[in-house]
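The following blocks contain the structures, represented as structure tokens.
Please treat every number below as a calculation from the coordinates, not as lab data. On a predicted model such as this, the values are computed, not experimentally measured, just so you know. Cβ atoms are built from the backbone, for glycine too; each structure is taken alone.
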Structure I
Amino acid sequence: MSKGYKTKEAILNTALELTSLFGLESLSIGKLADTVGMSKSGLFSHFKSKEKLQIMVLDYAADNFVTKVIKPALTQKRGLPRLKSMMQNWLTWSDSNFDGGCPFLSAIVEFDDRPGKIKAHVKKLQSTMISSFERAIEQAKEENQIKNEQSSKELAYRVYANMLAFHVYNRLLNEDESKLFFENNLNGIFQQKETP
């Protein structure tokens, strides 16, 4: 691994933490340069523009998410065990890796109604993540682990909504039982339908 690559990775790691704390829009080359102890022109040579920096931070976060949430879950049996592993990994990833919470959630709130490249990139990354949950749900249905008439798309919506609720209850409301609520709700979503 080259020195330049290590430097860039360290910069992106710091940028991701700043994004978690203050949001993607507040991230600037000047602020990042001050934080990492580089000149603004030196940092600019790595990213060329604020927009490119923001996109690279989103990609860095997505790679981190895949490494810590999706890949470990793939070691579990296909279907419900894999999906539940993804959810537990996601809890750990968003709750313990970032002082300010999930960087994707802040980016969604900031850019959901602002047309442009950043919104398109956030949308692409979120769609990819949600598709991975839909695939795991579909596999669970194929394995007869979920006998629920709702579509995989609707169940993925409910899983995602459960995660958003956990984030609010845990980080904003400091609700001690937020993890229990999350797990109970997740079990309710995938409770097998009783056959008549």
Structure II
Amino acid sequence: MKIAVLAVQGAFAEHINKLESMGVSCMELRNATDLEKDFDGLVLPGGESTVQGKLLRELHMLEPLRDRIRQGMPVLGTCAGLILLAQEIRNEDRIYLGTLSVCVQRNAYGRQLGSFHTEQEVKGIGKIPMTFIRAPYIESVLPAQGEKPGTEVLAQVDGRIVAVRHGRQIGIAFHPELDADNRIHGMFLESISTAWADA
């Protein structure tokens, strides 16, 4: 199993360290030629979503990644990565990959709660630590399109949705790579194993 981690900006090194500590091989995605290599899953890390989106367009990586996700490539998007995946972004006209059926609110907690830590239940996992840094949250889950399954809410904090799963896409508002708990990444790796079994 090999995981590609988007490495154009943001907290990609922490995801690589986490996955490698779990015995998983990783590669960095830095330009379009990296997309020619084989990988089984994709991590979109935290950082600045507008910068990451701009670089993906300039590096001609946006469309190929969108196509792979639509074709069933398992993906974990955390914080800015969640924003890149979202079909709608509140108070913003542009979208990036637009493959995850949610509407997100950027920097949703404001300066006073710009960064905070909590522990909450995640469906199918149990209670885990959650570190939020200038985090978005998922304002709403959008209706399923056609025959596609709907988006499953995995976790909420104070009534706000902070984790979802849609098919093989997992969108997370917090930073699981910054805590010792490995279960979010384990869920992602399990989705890859399931994809292999279905192939």
Checklist line | Test item: mean count of other Cβ atoms within 10 Å over residues 45-52 calculated as 13.6, pick one of I, II | finding: I
Next item on the list: Given a value of 41 for percent of Cα pairs over 22 Å apart, point me to the structure among I, II it was derived from.
Entry: II
Note to self: Quick check: 1.9 is what I get for distance in nm of label points 7 Å out along Cα→Cβ at positions 21 and 157, calculated from one of I, II. Which structure matches?
What the structure shows: II
Check: Which structure, out of I, II, was Cα Rg over 2.2 N^0.38 Å, for residues 13-92 alone calculated from, if the result is 1.40?
Finding: I
Check: With helix-only ellipticity at 222 nm (-39500 (n - 2.57) for each DSSP H run of 4 or more, over all residues; to 500) derived from the coordinates and found to be -7500, which of I, II does the value describe?
Finding: II
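Matching task: 37, 31, 23 is the computed value of Cα extents along the principal axes in Å, for residues 53-140 alone. Pick the structure from I, II.
II
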